[in-house]
Structure 1
Amino acid sequence: MISVIIPALNEEKTVGDVVKLALSSVGVTEVIVVDDKSLDATVATAKAAGAVVITSTKLGKGTSMKDGILYANNELIVFLDADIITYPENIISLLTAPLVKDTADFSKSFFSRQAGRVTELVAKPLLSILYPDFPSFWQPLSGMIAGKKSMFKKIHFEEGYGVDIGILIDMYQQGARIAEVNIGHIENRMQSLEQLGKMSREVAAVILKKSSHKGENNYETLEHIQLIREQMEFAIRESSRSLKKVAIFDMDNTLLRASFIHTAAEHFGFRKELIEIVTTQNNPFIRTKLIARLLKGRDFSELIRLADSIPVTDHTSEIIQLLRDNGFVVGIISDSYDCITNHLKNRFGFDFSLANELEFSKSVATGEVKIPSFFLSHEGSMCNHEYCKTHALTHICNRFSVPVSDTLAIGDSENDICIIKKAGIGVSFCSSNQLLDAVADFIVKEADFNLLTPVIE
């Protein structure tokens, strides 16, 4: 009998299909979704599809995997990712076949796609140096795996991107018989440049940590490792050469055709309180804290549904694609809340989003908010404001190694004046603020992003 474990974090769109696929597989008697404290409908969707849902004891995929193993009732364990909808129908039988035949204690998948740069430039070279006898695997970082519960209980589960390579190394060091199984064609999400860099560091860190007990590292080995790191960094730089510019969108009354918080005020009935705060409180920190309290007790899902009820500006998807075609990294900077900007980021495929961090407990807003440091004045700031989107602009330019002169900022309100003025090209979009229009390089008065085309091309 087989237990299928699916770690999940905010995967409401795909987790149901993965659960149904697992339950329809021969030999599967339980499907366990380990929820990493999702803020969307992942839990409800997984339960509706027939899974048992448990909550991870600690944030992180490694802990979720360990918790799932401890909960599972069967000796044969299969791990699947929650965000893939192109699994072959027989993936469970493919992964477990070597275990059922007793030719392996652990099996991992490989599939038809070009091997990632982290695999080719970091994982494989490091393994070859530090583990000369290590078996050759097509995709050592693949996360679709199967194994015996008794073997999984002997190993340590790392957190972050290093968890998969950590499992493979531990299985090897435990003397497990390892099989690599072809599961056909899989389509998964492309990693952003930022994620690639983070992945390479975390994968390398786990490989080095696992090898530290060997006592064989010498100067020559360290030189090889340094060379590998340099090659990875070069590859990332080469990948980003075409991404030489950054485009930043405001959210309220720019991407969305209304303000989220004002829409919430009308919907939830705190319009009077909001007006009182906005008109009497000039300190941006206190104002932000007080407004967040008005959302206390609101469920995450109802905030997202409310955001989805607000119309978006015409041709949003088209303008994002046009910007990408012209070498832009595209994102959102807003003084609203990250739960909404991240939702829009995922909905439309933005590269990043920066906003205030609304706090939730069990998917319910606590009324507290964290103002991220990237909004605050710091050494290297372009303005003297204590709290400003322009500081976030500096943060993004540093992250992507893009000069401010190669940025495009689009906004509509008084809060956007500074960033519109400091950006390489500032666009006043459907604004009634005369000061914003005065500092903008380009003015658009109709709610249609296609009108930005002359600025981009």
Structure 2
Amino acid sequence: MKKQICWAVATVLFFCGCTDNYRVRVDETNIALQAPAAGAVFDLNNLGDDYRFGWDPDGGEYALVLSKSPYLLNPYVIEAGSTGSYTADYQALDQQLALFGLKAGESAQLYWSVKPSDNLAIASSEIRPLAVRRLVSKLEAPEDRFRLALSYDEPDTPCEFAWDAEGLSETESCELIFSSGPQFEAAKTAVFDANGSRKATLTHEQLQTLIGKLALDPFNLNTVYWNVRIKSDGTWVSLAPATLLLDGMPIYTDPRDGEVYRVVKLIYSDGEEVVWFADNYRGSRFTDGSDLGPDDVRWPSAEELRDAQNGNPVPEDRIAEYQHVYGGHYRFDIRNDIAPEGWHLATNEEFVKLFNEAALADGGVVVLKDPVFYSGGITSTDTHVNAWKMNMTAAGRYLEWGSYIEFNKKYANFHIATLPEHMRGKTNVTLLHDGGAQLWYPEQTLYAPVRFVYGNP
């Protein structure tokens, strides 16, 4: 019994003595915050206020950290230099608050601290709460941070812009100014005449032109800043610009020939986002803009579509429609030399992933197929057909000896930029999808349709 008691006492003493060895130590800054005090209020509408952050410097470089979380999660970081203070311009701070999702005039509780700019992972010795309020905007519609998806099918759809014009005469002339940044630098702005003092209407097509004018990403969500300027004296109607979250039309206009193509952004199961051509290419130019030669591309003839040696003949009154949808059939050895700038011919790996992801969707691979121009395995009652808006067609292919086969059946044929390993060194290889889960690589193909993917492969 004595022995058991002695072992128990020894065990307790051992773990007591080792407590420090097992205690989690978290390094903290020794930066002492000065101003603003905990619980201070920054109302940006009080233009005379000093929006200053201060701390005791020790000779290093500092970063001001702002967050909606008391633990500084998902912070906004401002490089604050070495002076021990940072004074925020009220308009710049207003836009920084907008990044937290605050709308114009909205109030919120933030938290702030200061860390060494080269060690943001270190814990703060003090985190202070700060009440903030964004600038009240005189821009009334669309509301701040409104998300607008531009319609390709209805380009004349109107979007009304309205503002509080109190104090302006009815004859005062205004203009809408759009910018890619909150500073409204002249080189990054686009101007539209408002034709009045209180509101203006722009169509979706006009807003689509903004994407090009402001050099925005045409296939991703863009933040566009807008305000109203009085023509007579150049002053702004609102101290704070509004933001418009703009989704561009799902189209691409090839600058080489003006041809317009549908595009689609797909989000795969692993979160990857990929923008595809949603039409077969139908251009007649190389990447550098020079014309293709007579042997570089073939176009399915009316006779080939009408006679249909294998497949379903095309009615006479729809031949031109089919020719447009099928697009050009391009020679194997030029397939990688015809993509528009900023695009590339889809690789084998990209096609494999596309079909694998489609197979997981409700309806399977029919989500890729145009129900009008793809006969195999398609029923009019299947609600999943072409759900992904890829508009794949059974456009067929040309064999190396010149015959045109497999159009208007159950096969999707495409050239691929990279050949699968087992086909390396081969020529005239295309990818063929049989309507099920199989991918085939026929060697006899000389001419086939192509699809492009946005960005670098």
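Of structures 1, 2, which gives -0.46, -0.71, -1.04 when log10 I(q)/I(0) by the Debye sum over Cα atoms at q = 0.06, 0.08, 0.12 Å⁻¹ is computed from the coordinates?
Clearly, the read-out refers to 2.
Given -12000 as the derived value for helix-only ellipticity at 222 nm (-39500 (n - 2.57) for each DSSP H run of 4 or more, over all residues; to 500), which of the supplied structures 1, 2 does it correspond to?
That value comes from structure 1.
Bear in mind that the values in this text are calculations on the coordinates, not laboratory data. The model shown is predicted, which means the values in this text are computed figures rather than measured ones.
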